[in-house]
Structure P
Amino acid sequence: MRYTSPRSATPHGRGRRRDFLLLMAGAATWTTSSYAQIRSLPVIGYLCAESPELFASRLKAFHEGLGEAGFVEGRNVTIDYQWANGQYARLPGLAAELASRNVDVVVAPGGAPVALAAKAAGTAKTIVFEMGGDPVQLGVVDSLSRPGGNITGVSSLSVDVSPKRLELMHEFLPTGSKIAVVANPTSPTANSQLKKLRSAAETLGIHLQILNASKEDEFESVFASMIGEPAGGLVFTSDPYFAFRSRRLADLAMKFRVPAITQTRDFPLAGGLMSYGGDFMQSHRRAGVYAGRILLGEKPSDLPVQLVTKLELVINLKAAKFLGYEFSPSVVSGADEVIE
């Protein structure tokens, strides 16, 4: 058998070998790019004002909703998280960052500040929000039935029930003539809530004292200001910053022995007196379902804003006893959960 070295190969043979190598290189490139294309997953941009630790229960509910729509993180969808870690002033920048990335849908859960930041980023990407306020009143959508544009979501309308919290506190402290309301002046819903609370206080015949707090280091002075107030209680307006600091608020309420009510069950579960508000687990789960449906091809303009109409009252009997009070039998029987 005659052996021909590469150096002695004919020009024609060298050409065939070069063509073969080019063909194989092209095939390898096609295979790699095609495999990457097959393996590429849709991406959800998740914008949140808080930290993963504080948002864990809400995030779990969101994943459950995604699962109902057929999506599991890491299997057939990727999630790009942007956490503000309680620094709400960072939300616009984080929203702009997500808008510049290759995400298929932006999810903005946890209240009006997040939804407004996502919309203000001017992204053409679809946005799914989750909040407790009225998205029409806040200018997030045109209407509930026809959101318009590239945005839709879920609202628990917890903001609208702040007056009910005042009523519950008044029932708990029937001899009290003054109740303090704690509002976050930086909240886009603060003014509308205070207007409704003032009207409710007038109907109930009680004096309303307005206290402001927008930072955690202001909480203690709020509770301390209630010392010596006869039968005074605190009603917290609906606000995500308050909701995600329930343990701190509960600790202070017990330290200063002040009856208080907030929007989220996290507060009485942490040792506080009571809560009244929307079911946040349900609203976050539905936001997950909507995100999944949009990934499957549905348009946000065809998905009306969902309202979570379930409201829950959670009371803590141990906290009431520690404060030296009792809940009325009607409140106990009407509570959705009683902590003993």
Structure Q
Amino acid sequence: MPSPPRLAIIIPHLRGVDILRQCLNSLFGSDFTDFEVVLVDNASTDGSRDIVAREFPAVKILSLAENRGYAGGCNEGVRQSQSQFVLLLNDDTILEPQTLGALVEALDDNPKVALAQPKLLNINDRRCFDYSGACGGLMDVLGYPFAFGRVFMSIEEDQGQFDQPSRIFWACGTAAIFRRSALDEVGLLDEDFFAHMEEVDLAWRLHLAGYEGVRVPQAVVYHHSGKTLPNTESWKMYLNHRNSLACLVKNYSLLNLVWILPLRIFFEWGTIFISLLRGDFRRGPAAFKVQLQFPIVFFRFFGKRRQAQKARRISDHQVMKKMYWGSVVVQHFLLGKGQTAQILHRYEL
């Protein structure tokens, strides 16, 4: 019986045949060839399955009876594959030929590295980083994510400033590679997140287990940011605020949670009031809805702490060394720092 390919590429799909075709064409034009593609069809209705089966017969298609979101679709694809490494990939991406090989090499070079991310560039303006993860994810101690090349909605041009590999805290689900043996330890994506921030939660659990994450700028992926769900949609804002709080509840030790969570909630209320004062009637109400539902959110995800903490091998103190010890909210919105280097001037870039 032949051995499985080294890399399984899991692509959850709901709609958009044209962008999916571009993605698959770029994959099959890669320099690295020891991979399989698993397309997880989240109950699409646009004829995607038949088109892919006809034009890309090498693709393995998993058809789900209902839309299980990004997390559910990816998890099903991972379970149906047996490769050493797993690449979770959005269907609205295009990869440079060297990307797959560079990502696999990054995990090959260091057994402690369990997650890695390529450089993500905006497909419509390839001079700029992509909103979704830019050149690798960062996190402050209050649980606010940002990235090398993107601080909230402030997006930098790619001028080679992040072309040296470095550690990251999380890898964006747009294009993120994982070590399967590490996933076997900590579990897969939390399907209760449905979409957004679930890759941050997974990365946090991997850090608790003692693994590392890296950016791989030699690997380049172009992304149609917001093609599936625009960044201005209230539903996306709701998920981001809710799931960010869920990450804190699941992954911090109780000792740290009792002081960090109230402080984070204070910041959330600040977001609500400032958004409404500015006439932003999408983010404010979305964040307010999360606060109204917070007791439900808290107990729902607090019940998952046991599983999240089960694989812990290192202390919060060690994990928090990988975070930004400060508030990216204060740095960006109050002090006006829009570039990553301005915020991380005392930290390794």
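Of structures P, Q, the largest value of distance in nm of label points 7 Å out along Cα→Cβ at positions 83 and 275 belongs to Q.
Across the set P, Q, Cα Rg over 2.2 N^0.38 Å, for residues 43-210 alone reaches its highest value in structure P. For which of P, Q does distance in nm of label points 7 Å out along Cα→Cβ at positions 163 and 307, calculated from the coordinates, equal 4.4? Source structure for this number: Q.
Could you tell me which structure in P, Q was used to calculate Cα extents along the principal axes in Å as 112, 39, 35? Label of the originating structure: P. Taking mean count of other Cβ atoms within 10 Å over residues 131-138 from the coordinates of each of P, Q, which one would give 22.1? It traces back to P. Looking at distance in nm of label points 7 Å out along Cα→Cβ at positions 267 and 299 over structures P, Q, structure P comes out largest.
Each of P, Q could give mean projected area of the Cα convex hull in nm², for residues 75-154 alone, but the derived value 5.6 comes from P.
Every read-out reported here was derived from the displayed coordinates using simple, explicitly stated rules and does not represent laboratory data. Predicted model, so just to flag it, every value in this text is computed and none were measured. Cβ atoms are built from the backbone, for glycine too; each structure is taken alone.
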